[in-house]
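Some structures to go through are shown next.
Only the coordinates and a few stated rules stand behind these numbers; no lab work does. This structure is a prediction, so every number in the text was calculated from the model and none was measured. Cβ atoms are built from the backbone, for glycine too; each structure is taken alone.
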Structure I
Amino acid sequence: MLLLSANPIQPWNSTVPTLSLLHHCKTFNDIKQIHARLITTGFIKNPNLTHKIILNFSSSPYSPLILFARFLMLSQHNLISNPETRFDPFLFNLVIKSVSAGNFEPKEGLFIFSFMIENGVCVDKYSFSLVLKACSRSGFLKEGMQIHGLLKKLDFGSELYLQNCLISLYVKCGCVELARQVFDRMPKRDSVSYNAMIDGYVKTGFLSLARELFDCMPIRDKNLISWNSMIGGYTQFEDELDKAWELFEVMPKRDMVTWNLMIHGLVKCKQMEVAHDLFNRMPKRDVITWATMIDGYAKIGTLDIARNLFDQAHGKDIVVCNVMMAGYVQNGNFLEVLKFFHGLLQMDYLFPDRITLSLVLSAIAQLGQVDEGIAVHSYIQTIGITIDGSLAVALIDMYSKCGSIDSAIQVFESLEWKDVDHWNAMIGGLAVHGLGELAFELFMEMHKLLLKPDDITFIGLLNACGHAGLVKEGKMCFELMRRVHKLEPKLQHYGCMVDILSRAGYLKEAKMFVDEMPIEPNDIIWRTLLSACIKYGDLNLGQQVAEHLMRLDSRNSGSYVLLSNMYAGFGMWEDVSRIRSVMENKALKKLPGCSSIEINGAVQEFLVRDNSHPHTGEVYSLLDNFSASGFSLKLESEITELELVN
């Protein structure tokens, strides 16, 4: 018990034991004991002691102590009945500073400031600066404007420091016009004033106004922050990159931020050769430099250079590792992601974070290696990372794509708090498994909980309806999206509706739906309709769709193959030969089909007519045995559908 550590030699009514306990306090239970002692001894009315406690607790890293300091500060004011007592704002300011940062809401600082004003506590320049910063962090524009109004009535309202706080407030609230009004009326300005205003213009996209202010800025006030703000603004846009270069070349001094901004701009514009030259010119590099270069090469598919840079990087942290893993994921090198992750676990100085785990789960989902997924899930639980947010989404998605829909449901149901992304992942998972009715029920549960769906929700839901043949429900979801939730359907939503109608055999309705689309349908939508025409034997409509498709994308071999298959299904061999000749003349080749299967934790891939697999002989031998036993592979109207029949 905390109080047992007090000095037993001191009398009960001495303040010394209480003061000696302060540095031991950390928890709410400790605070309760201190509070009880203050009340029972009457020390709660002793301003000298309470001031020392407030001073001690306000700077504490422990939240319970800061809250108690706030409580003491407000209760002390109520306990002193003399209206002529003048309270020093120092302690109030200390508490405002404590509660406006850290784990507290900045509005707590605003509350204490309001208490000071309402109860006649003197406020000073520091009080105003603290509360204006609190308003900036929370985006409290209305409250900030009220404080601005109060400042105008005070003698120190025109202080440079406070005027800069006002500019920062309006900039962070997105009101650059109001910030400029404050700036223009300032009797005196410094580098902070100019930089805050330039930063505001840059972040709102007014680069010309930012440059105008930058150019008229006094030389003595122009510093690295000013130059970097302008360069950072220009590097956001490809057509402004030349201006960034101009500033970069003429600026008197550069720091790490400057170099990284330029490299980021070049990488963003995919000018990797120029970025690499600049990278080589750098006097020194940090993890941001390495991460940016690795990310740039990964995004243009040059993974060998990206990996080479990763291996060269000094002082690698988990962020650089995540960038490398993300590069593998983006380029479909999922086995490499898994290998990279296992290598990371062997390091004793780097530890996977939530992003690392989400990336490896994404790769596992694509590979379908459920055992690896279970192992990662177990690892997450072992190290005590809370499963929520994007990590929970990744787990649900992984289990769904690996065929363990029950495990995905367990993860979903175990979440204490679910946002729309978690619902979307679960609905999408049910869609993949053809559980359309369950997906629809989940959507109705979302509706009951007043959780607003987004466009991704409806993509998953419409996919689920398509796989389950729920035409009526699919139409209803499409109308709910438009009329109730006021979401404008995108190309994917129209594609899902065409798929729903086509799968169910409503070909004329599907064609009419495509014709009435307000968005130009893409080749995927037309191929969906063509596949349905082949499946349901509608030669007339199929020919119309195929001709349109080949006009739309004459270089895509898939369209020609589908049309050829349709003609073959109707025994129109001359037309089959004609289509094949067209493909040969255009040098179009059909991409071979590919199947994959996981065996003992390793993914095996098989291509059509591919003899490179080490077990090709055994596979063909087994197929020959099937054939000899009376089994045959029946080719359906769609070349991608194979069915084993007796």
Structure II
Amino acid sequence: MEGLSVASPSLSLQIHSFPPKTRFTATGGDNPNNHHAFKLHALSRRRRKPPKFEENDAFPDSLPLHTKNPHAVYKDIQRFARQNKLNESLAILDYLDQNGIPVNATTFSHLITACVRTRSLDTGKKIHTYIRINGLETNEFLRRKLVNMYTSFGSVDDAHNLFDDMSSKNVYSWNALLRGTVVAGGKRYRDVLETYSEMRGLGVEMNVYSFSNVIKSFAGASALSQGLRTHGLLVKNGFVDSVIVGTSLIDMYFKCGKIKLARQVFEEMGERDVVLWGAMIAGFAHNRLYKEALEHLRMMVDEGIRPNSVILTSILPVIGEVSARKLGQEAHAYVLKTKSYLKQAFVQSALIDMYCKCGDMEMGRRVFYSSVERNAICWTALMSGYAANGRLEQALRSVIWMQQEGFKPDVVTVATALPVCAELKDLKRGKEIHAYAVKNCFLPNVSIISSLMVMYSKCGVLEYSIRLFDGMEQRNVITWTAMIDSHVENGYLDEALGVIRSMLLSKHRPDSVAMSRMLAICGGLKNLKLGKEIHAQVLKKNFESVHFVSAELVKMYGHCGAIDHAKSFFDTIPVKGSMTWTAIIEAYGYAGMYQEAISLFDQMRSNDFTPNNFTFQVVLSICDRAEFVDDACRIFHLMSRTYKTRVSQEQYSLLIALLTRSGRIEEAQRFIQMSSSLV
């Protein structure tokens, strides 16, 4: 498929219309380009009521007549519900209703769960109607499930009407109201807080699930102060030993950036199950503390607990980030051994992503093409891998290829494709993807809007970025950071500082990413005074343990000529990584201390830290400025032979130019021949 030639670089035909190999047949004929007929047919399918379900059309011949054996029908419906085939389930319900066959509560429970899972509120309401028809509306179990469903969709009034009509309210019905609001997500923790306060006021005896739901809502909203109060109440009521509550507390503290508190809760837990370990590993990964995540994985395995699919999807991206390919192969072998995980799309996409981040595109593609069930998630992972490895055109062509396989680009696909357009400075295709996002109602999605802002700014159309930002009804720290990046990209550093001041005056407080951007701007403007103020904020928020923040701090001091500050801060970093070592080397380069920078590179290697491609780029640039020809050749050979890092055309050109200036023409000619293999 990847060998297909694309006649035009435009994505408009492929991205604005349905894939050529569609699974439906248009009413206007067999021509796959007859999109108008296809749209009309698809529209009519959506508007049409579920067809009458005929017994001889759908049921296996081996089964007896279902009018005599309703339990067999229930099993069919439950199977369809597990497979998220809600239209088929509705058709069977219609058939049963016409034949006067009742449906039990367990079957309806399966259907309601499927509606929540597939985010199908309309279908949920239809199932609610069938529950009424079957006289089960007073069933307390189903009422709780319906309350949970309506709150998870944000239909608070419908949920409260059902809840208020309950004859007897116990902790389980209250928990349904809490859980639904948590599933709904967003910053709706105030609704949870109101329900939680009402429960306490009425003297409802809350259990671990009540507290778990409350804490989850605080985690989603980063409401640390409320979480701390609830933690105190848990200690008072003796619930802190519960693994369920402990897991929720760990998750909340990690999402609020309180690493030490999360560790403390974990260490105080007497019993640790796979879910608790998973919360720790996911929390470290979320905060980019990759070494700690890998350490806890080892500790978990040493205690005899095997990773489940959730932990695999947390740890595989970590392995990719640190380029630990050998460890990634061990994880891959474990997946192959378990077999059941191999069929899970999220595990497959995590494996593809891991290999691509380790620079092994061949293995990433092999995992992709051997996938039992490829889907949009796997395609997006491959696309992201192409982009990470500099194969940008192939990344964009993947948008076409996935549609030819019948998969429609989703929100994540669009958010992945936009940065590729930004790198290529391809305004035309970027606009096409923007139009596709508008057409498919993907906006206002924060990830897409921020990606669009960066794309337009990189294409030199800053006014489009500003227009998108100004048109947002609700902003968050991600969009503020994108606005800062947009100004920096176009060289407007003073204006970027103005955006930072506006952000600080708003209700949004900078996160670790925003802090790193601020430090980069201070370095670019050589504003040491403001840089020190931001350093104080970093310490106050405990962001110094985040590698990319500490790296930007070191570089900021280097840019501002305060090399002593850079070195002293670097020495205080407890856990150093390739990023922070590269930053101190770069800082010495800014200060013109070239020999010291090369010595630091050698020290980095002797301390068993692996240089990445960016490290080599920085060191080679320093050699170029200092005219260190021998060091440049030595480092180039380390890069290509020892560390097997892919050498770019830019790095070849740098070495060739340096050798030529030094009069070493024969060596330069040899490298010219080697670089020709890249073309």
Structure III
Amino acid sequence: MDLTALTHPDCVLLRQTFTDRDQALRKLAESLMQQGKLQDVDLFLADVLAREAQGPTALGEGLAVPHGKSAAVTSASFALATLAQPLAWQGIDGDEQVNLIILLAIPPQEAGTTHMQLLTGLTSRLVDDEVREHLLAATSPEQVFALLNAQPEDALAAPQTAQHKPTIVCVTACPAGIAHTFMAAEYLEKAGRQLGINVHVETQGANGIEGRLTAEQLRDARACIFAAEVAVKEAERFAHLPCLSVPVAEPIRCAPELLQQALALEPLAVAQRPASSTPAARGVKAELKQALLSGISYAVPLIVAGGTVLAVAVLLAQIFGLQHLFDLENSWLWMYRKLGGGMLGTLMVPVLAAYTAWSLADKPALAPGFAAGLAANMIGAGFLGGVAGGLIAGYLMRWVKSHIRLSSQFNGFLTFYLYPVIGTLVAGSLMLFVNGGPVAWLNNGLTQWLNGLSGTNALLLGAIIGFMCSFDLGGPVNKASYAFCLGAMANGVFGPYAIFASVKMVSAFTVTASTLIAPRLFKQFEIETGKSTWLLGLAGITEGAIPMAIEDPLRVIGSFVLGSMVTGAIVGAMHIGLSTPGAGIFSLFLLHDGGFGGVVAAAGWFGAALVGTAISTTILLLWRRHAVKRGKYDVCAETE
């Protein structure tokens, strides 16, 4: 790939000095704007910051690769900056000092193609220590281009005989499936070349499995390395190998040591080889958390798509007076209504259960998981039933795989008949006749309680959801409230998600409002952050407020939480509902009005977010002013 075709000499900034990350990103984005690569700098930066909030982009070795997939990008491109002074940038293990920044700008339609090719091309060049050193010492864009276009020396060298070299197979995977996945792969391959080891790496990233390991590579391997933060797909392929499991960032730091550790592993005796590979022993708590989040991650697209289709059908019926078509069986509008409703009411719980089970016991657990989810639907156990059924099916199939084995000639019979039949019958029966009844009773009781909330109880529920949403801005407490709201939505109770969606705007709006009103109380990076967080708030993204919260957690989080609790209480008291997650500000048009009428409900829902913002902003400004006067918070020379 010709990397220099995707940039311009004016987008190469050498020996720069930046005060913080946001200043660096803006400078690089403006260079792309000047070359016609962007339509809107602020919109692009909002998308870049949203990606930054999802996970770290400092990749070790002094390199940061922030990237934004944005509609503001006209064509795929990148800008590069070398730094005279290292800059703190968030990495997997906290802040890292970086001296090389590469900002990728990718149109959404090229997210899975050009994005991956560009990232792979850059990492294959920059994994070489000497290339990075020469690049940091470069004094002109032409020198940078020459380094980026140069072929790695290993690629130009004559291939050596690999017959007598030891072989190690590796899998790399990170939650986002982009930067760390491919950087880890490059570092492992480079270390293998240095040590004289055949290293074959399979990346399990955003595009699925790439560079799939062949049967011959797996047969010749002496050991395997799992550099992964998520469950490894098709892990049973590695059952015959001793495995070393490490975080995905570990190869970037010490790939040669990892390869040597893998070679030192004792080979598995035939009797020791399990039927399927479990890469790393996890605690029950971590295992349950990963299983639940896996199930929810697969169910959310169904919820979003189904809720949106159903909401559009309702809006069309209301706006154009098509209620008769909405109710007429087999009419086109009725079919859209059934399509959206079916995705929410029929598919969601089985998919949740199936992929919860899959996270625990891989592919053999899918059919039993779907069966457990269908059983949950049959007995009215809803979202809680889906979770319970998925866990039952997952742990059941893990036990079945460990205790029911046949000779290799019966593998097809075992995989395609015995496992799914046993799992479906047992998991389905347990849900229908044993566990499902109590779960259904609990689910129905929760639904009735939520539907019956009024007065003080509704205020209290709204305040609790508001507190949890803003307490850690996308962290475990926020995710717990999100799961609760999705569960209520699955049971036909739409109030909790309306509360959650309104509260999500408060923290982002507060950052913008407070930095605009009293910039002298904030550091420069906080002011820059505030310029774009209101856009993230409109999109329902709380993570944009994280930089300010990290800088001054007690005062910032404290003010967010107090305003959010008021917002949640207001929406809860109005009994407004929302059945379409992820719509952001467009939720205004999709609300269940609670008897107030669409306009009043929309005004109340958005107004509650503004009231919470006003409260949070006031508290934050007063608290911060007091801290500055007492010398407890120093804005230093970064104040305006």
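Quick look at the numbers
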read-out: Structure with the greatest value (metric percent of Cα pairs over 47 Å apart, set I, II, III); value: I
read-out: Parent structure of the calculated result 1.1, given that distance in nm of label points 7 Å out along Cα→Cβ at positions 498 and 522 is the read-out and I, II, III the choices; value: I
read-out: For distance in nm of label points 7 Å out along Cα→Cβ at positions 346 and 618 computed as 3.5, the structure of I, II, III it came from; value: II
